[in-house]
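Take a look at these structures.
Quick note: the coordinates plus some simple rules give every number you see, no bench work behind them. Here the structure is a predicted model, which is why all the values come from computation and not from measurement. Cβ atoms are built from the backbone, for glycine too; each structure is taken alone.
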Structure 1
């Protein structure tokens, strides 16, 4: 609640400041966005509102010695700076390309490397494994947790018996070195997840309220996972790993979701402010690192299905375009990419000499309806992800 109030109060004042300083959207391309001409002049870098509204309550109320909370703060500041640098180049240097992609990747990989290594080295980053014990009289399986906390390479994987995957088992080919190889695989996976999810959120940020609303829904689901993982009785009932200290993640996620809702007050259609890369990269990184800490990173393809589809649509579009270019043919799969742009692209905006594999939709959908439909899909995906706690 505190973060929501900060976001709403600070947001109004920050928007006025940005307008006064003319820190506004100037590079909107109306040929891509049929409503783009209405968005030129809207303040950008609104991700600062989300960052401030998230960090202030955490710095006031959080247990700053908690390793998980420290990692979340580092993630927020790190990617906030990276995204802010990108927005600065776009707005003040009048370069719509912003920070070069290779530098973004270096920043994301660097953060993933830090998170992975810290989780490996920190003595506080431990779990208590769940063990099924059969009662002799009733033959009922009761889940208990080991008394000792241990470092673990296990992660939750949905729809599989046992519900866990051990990275070291994947690396069993290395024999007695499989544990070390497993940790290397874990660090690599951390880098991949941080990079993929932060870029997915960045691509999803293309319509008023789209990324903020979608991410708030994802945040609620992650908050539920963090809460049950931090409670030994709930973790035993759901047969998942108990993660001591992860209760601080619940505090952080609550602040994060509150900040997003407060920001959405101004970012919903018609937007009074855009979050920019300052917000979208930070949001994706927070989601990724939180999932990694609570050993739920392999559930992100379901939970963040919208991000995954957005990223996949761009990769397929680029691949198909380059394939045609080698043959001297202009071709694309979708009208536009990311996929949300396809639904608002008019026939008059299509290239006359380009072949489109998928020509639909015939009718343009207004962005507010596209946004709400993406929210609905995310709610369904979040519900499916939570249900996996009991489906084995």
Structure 2
């Protein structure tokens, strides 16, 4: 009898969880929230001035970029967490278009019973008492104290009379739970240096994290860089052993394979055959070849694989700066090197955050979106 009751209770809990009412996120875009998790924050806008001024610009932790609306009419940007969230403060930073302010005020709204209601008027243009006449001042960032609310969605509305020249722009929307600021993307990763100057993202999906690697019975943990672009005509150029590899950020070298010895073709094929049938429990001979690992002292570690050479200044313990040359592209650790050939040259680049590779348990679309944000590529259009 007890077993039956327990079973009924379990089924009831499952049904209850499955039937939790949720708002539809259809038609909304989203960003990945937190420390490289699968949590998504959805957003929608009334309009966008261009593909480079989408709502994501108000959620990128960069107040130099802005969501900008089309011209005319009332405009809004909506944020939807998808689940209940405790919120104590919302901080809104007004944006600019062509370096000019666009709005004098906005309205913060929340949804109740399926309808939006006005909560606060947020004034950026404020009157300051000065003598008898007073004067106006412009405050770019205003923090709205909410005194603790439960909410899953809110939006910022810019009425037509609040716009200075017909456009609405919001540079940043920050959400707080007490002293903790909601982290949209992981700020430790923002604006890293691409490890190959003018390097291009891979055209094939196989060059991204989580792609299968049959020759070694595993998956891909990083980003493969095969090309960079010519600054004169922007045509792609294949990387080779003369292409420098750059440190993505300041840090300390924790691995530098200065004594690397290439495998023979027979040894390489033997290792490949073994790893296709056995789990990799300890790597004595890595298919990553000659490598450099850099600890960025903030929970982020970057690795650079398949190098042809390591810069003579680099050794374990070396302090490196963002953009510093640390080595050159190659094909070490790959079959081409084992055969004495140069084919397959590229840089395999990995980011490990708090001990987990960037891309773990993420979809390819989200990985691509995140990488574009990391390397501060301003055009956030989908691949």
Structure 3
């Protein structure tokens, strides 16, 4: 028997074996679409039963308000904040109020010792004595004039002296007021004739002592800031808006504020100020909103987000049920073939009435799983698990 004959018989036997196996195989045993594990981990092949449970469609076109979040911060209300300065050259002797303490208008927040104030009080008392002396001289001159002892010219001279004394006294009084003495203290000085070198610095408004810029024993000069006091019952929410949104900014515009440190607390208000110029360094426009704070929940320097709203514009949206979150990203299932879907990352915007604004990731005409994405994603994971375990 030749080698060629043996090879021929082996080849025929192999073909016969394959033919018998193919004929005896059950056609229903072929892998179904359900069991086939795709090579792409983001792809899933579904059965007709699961496909029937899915709702497919294209993103809708709906009018949506454009919401523009802008970083913001809480600041003290400049119209409710005062800087308390020293009116004289003096030394700080007492500081009865600490930072963060609430103060009432007229409450003493600091005491200074000033030799300049003492000298001004001496000048006032001297002017007061001169005025009283001139007044008595005029009264005597009136008696002498009535008796014909002095002339009218002498009487008028005494009148001029009294007027000059009164003017000098008025100037001395104004000087004391300019140096920080209150009208009540000036009246007390006039009544008691007792010089006091201590100058009480009082709070000009009700509010909170935010900062104390001096210490006991420190020498201060006129104009030095001693305290900063602010009424925190109303604050400012300030934001720097990119100039590209300049056309939508106006006083009275409704805005929303979100404060992350207060569990995302939201408040609504109106813009009370829009800067008339653009900051050349940052190319932004400063805006602010009045922020009522009766309970003191908001604190100056808190970070926040100001949300600006533009007039409604037609945008593509997807129902929230179409969105799948994987890690920190958002996806939707896009139909690739009748029973094949691919998990595709998308860029989404704000949520509006159980819908999400679609900013990118889905082309016009593509079919998206609008309902049933959760179950479809579970099936994708199971297929991926079976593929990895095979």
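Worth a mention:
- Comparison of 1, 2, 3 - label where volume of the Cα convex hull per residue in Å³ is highest: 3
- Answer label among 1, 2, 3 for the case where helix-only ellipticity at 222 nm (-39500 (n - 2.57) for each DSSP H run of 4 or more, over all residues; to 500), calculated from the coordinates, equals -10000: 3
- For 4.5 (distance in nm of label points 7 Å out along Cα→Cβ at positions 88 and 352, calculated) the corresponding structure among 1, 2, 3: 1
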